[in-house]
Structures are given as C-alpha cells and as structure tokens.
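The structures considered in this document are given below.
Derivation of every value follows stated rules applied to the coordinates shown; laboratory data play no part. Computed from a prediction, not measured in an experiment: that's the story for all the values here. Cβ atoms are built from the backbone, for glycine too; each structure is taken alone.
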Structure P
Amino acid sequence: MKILIYGLNYAPELTGTGKYTAEMAALLASRGHEVRVVCAPPYYPDWRVSSGYAGWRYRREQRDGVAVWRAPLWVPSQPSGLKRMIHLASFAATSLPVLAWQTFWRPDAVLLIAPTLMCAPATLALAHLARASAWLHIQDYEVDAAFELGLLKGSRAARMARWIESQFLRRFDAVSSITRQMSARATAKGVALSKVVCLPNWVDVSAIYPLPRASEYCSELDLADGQKVVLYSGNMGAKQGIETLAEAAASLAYRPDLTFVFCGGAAKESLARRCAALPNCIFLPLQPAERLNELLNLADIHVLPQRGDAADLVMPSKLTGMFASGRATIAMARRGTALHEAVHARGVVVPPDNVKALVGAITALANDPERRVALGRAARDYAETALSPDSTISTFEERVGMLCRAAGRRRWKASTTYFDARPSAVTVPHAKPATPEDAAPE
C-alpha cells in the first residue's frame, strides 16, 4: 500500500509523538509498504529547532526507507496557550503545498497524527481528491488538554472548539488512539464505534533491556555504591505535574542514600531553580538515543508524575521504556484511568498531586530491594508480551487494508457507473430496437 503519514513531530526527536510516528513509518516501510511523511523540522522537547535543521526552510530527506518532507514552522522559545496555537497553525499553513503535491502520488491511505488537529481539513481534502482512506491517530487530545490544563480559557471558546473537533473526527474513515480509555473518548465525541481502533504505543525490547551491570551513568555522575536513584526522564511540560517531584526531593533531602536525577527539556529550567538548594538532585540534558538504555538502567525507581486533570487526555509515552528497562515504577494516576490500569499490577500507583503519598511510595521501595526487583521483573515481562510493535502494526495494516479495499470498490463502482451513464460515442438515428433474430449467429 501507499501510505502518507502527516504529523507535526518526527525523528530525530527522541521523546513523545515523534518517536512513535517515526518508528511506525519505518516498520511499515520494512514490511513492504511505500511510505511518505510530511512533518516539521525536529524541535521537541527543547522547543528549539535542532542543529542541522532550519525552522524557515522546506527540506526533503530519506530516513529508514521513508521519504520525508519537512515544512517550516514557528517555534516559540517559551510556549504559552496562544503561542502554541500560532505554532500549530504555522505548520498547518506551511505544510499545505507539500501535502497538495502528494495528491499526484495518489496514496491509498492518509494517516494524520494528532496533535495537531488543525491539519484535519487538509487531510480530509487530500483523501477526497486522491480517493484515499482518511485515518486519524490521536496521541493527545489537544483540545481537551488545552482547556482542562488551563493553557486556554473560556467556556464559550471550549464549547466551540469541542464542536469543531467533533465535526472533524466524524469525517475520518477510522479514528484510533493509544489506550482503551482514550479510544472510548473518541466514541463519546460522536465517532461511530465501528470506526474506532485502539493502537497502543510499543517498545523495542531488544533495544531497551535490563543490564547485568551498573549503568555507565553511575560512574559518570560519581554516585557512591549503594546509592539509590529516583529517575525522571522525558518532557517536563504542563501535563506532567513535574513540580511534585521537586517537593518530593525536598522532603527526602535528609536521606543521603537517595538521589533524584531529572533528564529532559521544556520546563527543566524552572524545575532546576526549585531544586537549586537541594543536594540530592542532578539535572541532565536530553541524552542521545543510543544511550537511552544506559539512562533507563540508571534508575532504581522510575517516577511518572501526571496531573489529575490530564487523566486519559494523554498517555505518557515514556512508560513503555520504563517497563522494558526492568526497573520498579511509581506512577501518579487516578483509579480507572489507563495509566493506573497499566501500572498497578506491575508497579506502584499513588494519587495525582499527592506529594505525601509519592514520598511514602519512594521511601517504601527504597527500603525494599526485593520488591523493587519483583516489580521490575513483572514490568519487563509485560513489555515483552504486551508491548510488541508487531501487534500494533499488524492491527493497523489489517484495518487500513480493509478501508482501502472498500475505497477501491467505491472507486470501481463510481467509474463503471460513469461509463454506463455516458452516451454512446456513435449514435444511429431511428435505429430499430434489437430483436432476438438480430442476435442470431450468421
């Protein structure tokens, strides 16, 4: 099949949506599909266009067997609600010429990755012109998140934005998301149940795995033997509730055997200021992809905070790597959410925004090495059995294949109807009706 993927984020971004979009494109290409991608230059999670790329220039490249077109966009250094809207709108506008050019390629399926839903009108138009199937894959419910997290305000604006979102969602041939709860949210927004698909994120367990030795970071950070590391690695934005970790670190500063390591971008500077006086905190910039396994194996305890009002609007992409590393995980999530469901059987879950509960969970695991090992083993087993990319990609292939075959039948029916309805190229005036004798062989 010819599959066009249209999304804001893409490799070489190391975290978030771009990581999974790039892996999906490469996996589809490796399975014999012809894949093209329209995206932006890499900028996430630092909110700065990466070295070697320009935010104001179009560019075409080949990556892992995939043809990639990059369109310019504006990247604010300090994103706020309004600045984010302009940022997303800039990509939606500059990517239009590149997307229109793909009409001549005539893809069988057009896959839009959300965020950003601002690209939905162009996606649906391209699918209509190319007679392709239109698929929306939701990594984040950006509209709900923007209002519920306070990035945008106003009840009237929220109602209007959600109405527009619903109208777009209903027009796609398929809508997928990464958890059962997030997929169900699409149905609640008016998408027919028959169109909804769950496509969980995955992890390459051959690339992320428990090391039989101490991580190289232990010596690089000059950590003493017996030191236990509480690790947070990933984006540090509004959805993460990262400030709870600063408060937990302050509460545990009296324990010399505990070190908090924070690795990531976005809100790192404000977090570092809050932890500046704490002797038990270390900050690292985002690390190269080839060192990710070493970094994740630095943890004795992974911590995954999340604001309570972000429940089932997003699913932290970093969780799959935490599980695969075979280390104990503490997550902050409400009962009944996808995050709680994923972690509670193979980790520790505490209520969101509850620093006291988080400190208690860290203390209990720090004092119980056997439980840390047991939880890490359960997490690794789950990663190996349930988080394989093959299952997700096979589900997508099967479903998009069905849509393309249905679209093909519609195209064939339309073309035959057109030819049947056309007047004959040569007409004979007053020709008499045919009779059975006229059809008899000579």
Structure Q
Amino acid sequence: MQEKFVINGGKKLNGIIEVMGSKNSALPILAATILTKEDCVIDNVPLIEDVLKMITLLEEMGAKTEWLDKRKIKINCEKINPDKLSHEIMGRFRGSVLLWGSLAARFDNFKTMSPGGCVIGARPLDTHFDAFLQLGVNVVQKGKLYYFTKKEPAGAEVVLDEFSVTATENVLLFASAQSKKTILKIADQDSHVQELIKVLQKMGAETKYSGPHELEIIGKDMLKGFSCKIIADPIEAGTFIIMALATKGDVLVKNVESEYLSLFLKKLKSFGANFEFPDEKSVRVLPSKILISKIQSMPYPGIQPDLLPDFGVLATQTKGATLIHDPLYEGRLKYLEELNKMGADIIFCDPHRAIVNGPTGLRGIEVPSLDIRSGAALIIAGLMAQGITTINNAYQIDRGYEKIEERLQKIGADIRRI
C-alpha cells in the first residue's frame, strides 16, 4: 500500500530546520567512483530513495561498499561488471542516466535500461546520445535497452544541444578518464556540476572554465580515489525558505549554500521577503508580505527549475497576477492544476506558462504527488491550506527529501505519514 502525507494546515512554522546533503550532487559523485579502482569516501550522503538506489546499482555491479558512519560511505569499484547492472532498478529513476558517462569511459561496450524518473513532460535523451556520438561512443536502442559501443577515438570538442545538467555531467565523467583535452560547450554550471568538477580534480583530471558555459577537460587514463563531503542541498534550502514565507513563520534554516542561491535570495528580497543572516550558512526567515509579478526558471545562475513549483504556491498568496514561466519542462506546471482544485485562481497560457491570480485561500483536499518537486510544493500548499490535505504517493517526495515529515513536525507542522 502506498504511503501518504496527511497535513492539517493553517499553522505557522517556528524553529530551526537543517538542510541535508544534496541529492543532485551525490548522484554524479557516486557515478565518479566507477572511474577509479581505488577507494572513494563520500561524507554527508543524503539517505533518500534515489541516492540509495544508485548505491545499490553500484553494489549489484560488484562494487564493495562500507558505511563508515550514518552518512559516510567507502566505495571501491575495482571489480565492477556492467553486465550485472540491475535494469529493473535503473528503469525506475532518472538519475541512473549518470552511470553512462563513467561506464562508457571504463568499458568498450555495455547495455542499460532506459532510465525512469519524474513525470514533468518529455525529457528526451537525445542531448546525451548526440554528446556521446561526438565523443566517439555509439548508442543504439533496441526495445527498452540502450547499447553503448566505443567506435572512434574521443572527440576533441563537444557542443551540447541544450543546457542539460546531466548531459554536462556525463561528458565530464567520460572526458575526465581520457588522456587528452576535451572542450565542452553549452555546459551547464549549476551547483552539482561545480561540485562534480571539484571531485574530478581531486581524482587527477584537469578541468577549468575556458569561456562562458565552456569547460576544458584534460583527463587521465588512471584516476585516483578521492574523499569528499556532499554539500547541503540548495534546492532543499530554497524549499524550506519559501515554506517559511508561505506560512508567515519565523524559521532559521541552517546549512544553506547561499553562493548557489544568489538570484533566488535576491528575487525573494525584491518580492518583500524579510531575511536575517546569522552566519554564512544560515538564513532566518521572518514573517513577510510578499508581492510577486513574474518568476522564470533559467540555467544557472538563474532560478533553478526545481524551485519554480514552490514559487507557484507562494504566488497564490500574493496580490495581483503572477506569471510563472518554465521554458524547460512542459509538464512542470501540472501541480498548478491541483492548486486550482484547492481553491487557487490560475490560468494556463500554454504548457510552459501560467498566470496565478491572488491572493486566494486554499482548502485541504486529496492530491497526488506527481514528482519530487511538485510533491514538495504541494506540502507547502497543504501547510497553508485550511483543513486536511492528503498527498498521495509519498514515495515521490521521499526520493528527494529525507524524512521530511519528521523534520517539519519539529518546527510546528501538523503533518504525519500514513
């Protein structure tokens, strides 16, 4: 039976909440362990579904793992075999796509299941396949399987078709294990890309920014092991900050990587958010009157697409019309349909844009969790709403937020898992 979150809304949040390790940083760093036969130690691992699945995929291929502490793991991939890759697990989450770059670097051929993931519209893998082709790796689809084969020496230059975080990371992983120079253009530069680069540099790859959204990678055939600590999750931090604003609470959010949230914080401040910064890793959110006119997701350093759903919920409580624009994913706005059922006044312009008219009172109803981020946004809506909100498919939210109900209970939320 699927688990649900049940929220009795209308309560202000007050207290201290800590941000856990970044899922989006953990996944590519876990994939990087394939590139070396030496031990790799990763600290501050978020204990969430997608990260644990990635570790399981490594283990099933033959990786030796040892938990050194609750959130600290040692991994050795000396004897992995991609033939043992679990297609069933890989087909259940999108982050498994990050195995491609490392496996293609280490093995001449292998096959994988098409990765699963969140339902946020068409998420074609063409950018990945085109990048691999430029790198000298051919990909053929047969049914639900993809067959990867090295054909030619790795290309010297790769130009991505779009700003794709995971395609950028796959090229970085592959190129770092090639003893030559690779130039990557149209590279995404979000926090998890920057954190992956730091790890690859520790392993021996020379990587630097050589132009606007351009990376120069000089790899090595034999990369070293590494030790690293996963950064606190900027997306989770942003979610908690908006959650506090939406409930007009007084919340201290700790472990905030502000350097990766510069425009996010600037926009909120311009919208009327009242912040204090007790130290460089903490943000205190105070009761504020918010007025939003327009918010759009953009490639880094713009507003992260994963935070746009939170703004959509917050916009229901601001006066006037707010334009919400997600140019990347045409399915990302589906959560707004659920907000309309809760009493919001939202008009859909097209699959990428919607106008939220506010303020409107929200009432608790039963809603689905469509994906990780819309699920978190609907938790915010439930905390604001009058009455009981039931969010089905808690599993989707668990993929990105560790024990979120227990952490919210500590700051006054009436939320429980059933």
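Going by mean count of other Cβ atoms within 10 Å over residues 48-55, which of structures P, Q comes out largest?
Q
From which structure (P, Q) was distance in nm of label points 7 Å out along Cα→Cβ at positions 56 and 384 calculated, if the value obtained is 5.3?
Values: P: 5.3; Q: 3.5.
The correct label is P.
Going by distance in nm of label points 7 Å out along Cα→Cβ at positions 296 and 320, which of structures P, Q comes out largest?
When distance in nm of label points 7 Å out along Cα→Cβ at positions 296 and 320 is computed for each of P, Q, structure Q gives the biggest number.
Out of P, Q, which structure matches 2.8 when distance in nm of label points 7 Å out along Cα→Cβ at positions 176 and 344 is calculated? Intermediate results must be reported in sequence, preceding the final value.
Values: P: 2.8; Q: 3.7.
It was calculated from structure P.
From P, Q, which structure was volume of the Cα convex hull per residue in Å³ = 191 calculated on?
P
Given a value of -12000 for helix-only ellipticity at 222 nm (-39500 (n - 2.57) for each DSSP H run of 4 or more, over all residues; to 500), calculated from one of P, Q, which structure does it belong to?
Computing helix-only ellipticity at 222 nm (-39500 (n - 2.57) for each DSSP H run of 4 or more, over all residues; to 500) on every structure in P, Q gives -12000 only for P.
I have 9, 32, 31, 17, 9, 2 for P(r) over Cα pairs in 10 Å bins from 0, in percent, for residues 200-375 alone, calculated from one of the structures P, Q. Which structure is it?
Of the options listed, only Q reproduces it.
Given 13 as the derived value for relative contact order in percent (Cα under 8 Å, 6 or more apart), which of the supplied structures P, Q does it correspond to? If you can, show how the numbers build up before the last one.
Numbers: P: 13; Q: 22.
It traces back to P.
For distance in nm of label points 7 Å out along Cα→Cβ at positions 256 and 288, which of the structures P, Q scores highest?
Working: P: 3.6; Q: 0.8.
Once distance in nm of label points 7 Å out along Cα→Cβ at positions 256 and 288 is tallied for P, Q, the winner is P.
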